[in-house]
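What follows draws every value from the coordinates through simple rules; no lab data is involved. All values reported here derive from a predicted model rather than from experimental measurement.
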Structure 1
Amino acid sequence: MLDTSALLAYLHGEPGGEKVPANTGDARISAVNYSEAVAVLTRHGANTAEVRALLSSILLEVVDFDIGAAESAGFMITTTNAFGLSPDDRACLAAAQREGIPVMTADRSWSNLSIGVPIQLIR
């Protein structure tokens, strides 16, 4: 499961971005984090067509963020609050937990988490 930071690292050619399996068919991202990526790209000047073209060029499965994931993300507040995780971060973790897959992130603070989801740092 890709955190937004990992997807953006890939898209911008940043260090660690080469570790993201963006063209293998193995990359998944929660709908919440996909929305965050759209917002970041738009905020940095990309127009609607550019954002859609860029994101559609990647083999990326966008997974639904349903009520179960929403509850899981909400309940994570007690174990993740000390690490400064945002609601988007918890959405990524909850989706990965539901899917039973590890998370890829550029956010080093996640390496200190102990919530039953394997964390893979890209840098």
Structure 2
Amino acid sequence: MLTGGNVTIYVSDMSRAVRFYTEALGLKLRERYGDHWASVDAGNGLVIGLHPATPEVAAGKVGSIAIGFEATEPIERVVDTLKARGVRVDAIKSDKAGTFASFSDPDGTPCYAYQTKAEYAR
């Protein structure tokens, strides 16, 4: 149902963050959706997702991280399975990059399942 995924870091400047993780740290850019999202391969299965800060989640502050899980089946089926297992799905949102279902772990750590639209990757 879910596989791999990433750790999402909310950033104040996408281009600066991409330069830091790729040029300063030497990691590989996997994909970038303009200023909306970028994935950086940190090796050994770790993917760092870069997302612009929002009014609700400031960059560089406590709580500016979330765990993303890539859906291996249609996101609607994943959401139904999560709900059947007692997980409260807070929101389902779609944008040009894909569809995202938000939920939290038992301690309130933000998590989400996602299914991207490959046609928007560069």
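Each of 1, 2 could give relative contact order in percent (Cα under 8 Å, 6 or more apart), but the derived value 32 comes from 1. Taking volume of the Cα convex hull per residue in Å³ as the criterion, the largest value within structures 1, 2 is that of 2. Which one of 1, 2 has helix-only ellipticity at 222 nm (-39500 (n - 2.57) for each DSSP H run of 4 or more, over all residues; to 500), as calculated from the coordinates, equal to -13000? Source structure: 1.
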